[in-house]
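Multiple structures follow.
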Structure 1
Amino acid sequence: MTPTNAKYSAGAHVEYHPIGGATGTSTSSGKILRVLDHPEPAGSTHHTVRASEEDLRYEISNDHTGKASAVKERNIVGVLKE
């Protein structure tokens, strides 16, 4: 279930900054697998992310590599048009 304060929802196809911060790095595209609002393992490496209701993380499957990673909301550029 998507938290009510989430800007994006599972299933959305988005453009995002996979590393670094919200600026200065290249972008990738992928599909949001789930929205995280509490600490739990995520991504292809299953590292525990420090998600909270105030600091959501989005688990995104990269279109090119197929790998999943947890991304902060501020690193998502926006939803891509299909």
Structure 2
Amino acid sequence: MSDNNPNAEKQRRFRERQKLKGYKEVRGYVSPKGMHSYEELSKKSGWTDGELINNALRITYAAYRCGQIKLLNEWLKNNDC
């Protein structure tokens, strides 16, 4: 990290504040089908990237806890999502 780059320092401080709040950065690659779902949800919900990921994880977890994860997976397969 360059000492002369104020933007890099600003990014570092932002990431540190997020960590202090208990947030964790999650990264990965999204399939074309996943990207289509992301774009549609983003337009309709107005959610940020973070809100989309957070809510997707929470909804998936809720399906798991309610014993509905198999049903959710079947729906995704049957609807080519």
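Quick notes on this one:
- helix-only ellipticity at 222 nm (-39500 (n - 2.57) for each DSSP H run of 4 or more, over all residues; to 500) derived as 0 - corresponding label from 1, 2: 1
- For percent of Cα pairs over 16 Å apart computed as 45, the structure of 1, 2 it came from: 1
- Answer label among 1, 2 for the case where mean count of other Cβ atoms within 10 Å over residues 28-35, calculated from the coordinates, equals 19.1: 1
- Label whose coordinates, when distance in nm of label points 7 Å out along Cα→Cβ at positions 4 and 36 is calculated, return 2.4 (choices 1, 2): 1
- Highest-scoring label, criterion being distance in nm of label points 7 Å out along Cα→Cβ at positions 12 and 44, among 1, 2: 2
Readers should treat all values here as calculations from the given coordinates under stated rules, not as data from a laboratory. Keep in mind it's a predicted model, so treat the numbers as computed, not measured. Cβ atoms are built from the backbone, for glycine too; each structure is taken alone.
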